[in-house]
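**Student:** Structures follow.
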Structure P
Amino acid sequence: MSRAGNPRLRTTLIQLAWLWVRHQPSSALTGWFKARVAQNGGRLKKTTIVALARKLLVALWKYVNAGVVIEGTVVKAA
């Protein structure tokens, strides 16, 4: 996700990543994020959340196209 892209899409993806961390604490992506931030001593959260947003976008694309569920995700029945 570069800064040269659509700023509205970038903002939306970053907000989605923050919501993912909050509402899916047992998922593999959230575990990766927390481990990465802890490794940096709590710094670089903003940079790491952009990386998580990119990983989340790829994972959601795989879910939509192939039905691959993200590891550790809790999905509620509608």
Structure Q
Amino acid sequence: MTTEQLERFHKARPFVPFSIFVGDGREIQVDHPEMMAYKPKARTCAVWSDGAYEVIDLLLVTTLKPRPASTRRRRAS
């Protein structure tokens, strides 16, 4: 995975929620572009979820995958 691939997912218009998979088997969901922050060419990114943020070492990311529509979270009205 390259930072350019992450940037393509993050800046896609329209935005499509996606998952970041890391080497230890965890899946980190990015539900909105404002929920993730990083600097181009940086080695880490931060993802905000469930009231906390997680810093991810991009060297440990194995896969990025768009999430199917059925697994996307919906906002309560």
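Each reported figure results from applying straightforward, stated rules to the coordinates on display, with no laboratory input. The shown structure was predicted, so the numbers you read here are calculated from the model rather than taken from an experiment.
**Student:** Assuming 37 is relative contact order in percent (Cα under 8 Å, 6 or more apart) as calculated from a single structure, say which of P, Q it is.
**Tutor:** Only one of P, Q returns 37 for relative contact order in percent (Cα under 8 Å, 6 or more apart), namely P.
**Student:** Here is a follow-up. One of P, Q was used to compute helix-only ellipticity at 222 nm (-39500 (n - 2.57) for each DSSP H run of 4 or more, over all residues; to 500), and the result was -3000. Which label is that? Numbers along the way, then the final one.
**Tutor:** On the way: P: -22000; Q: -3000.
Computed on structure Q.
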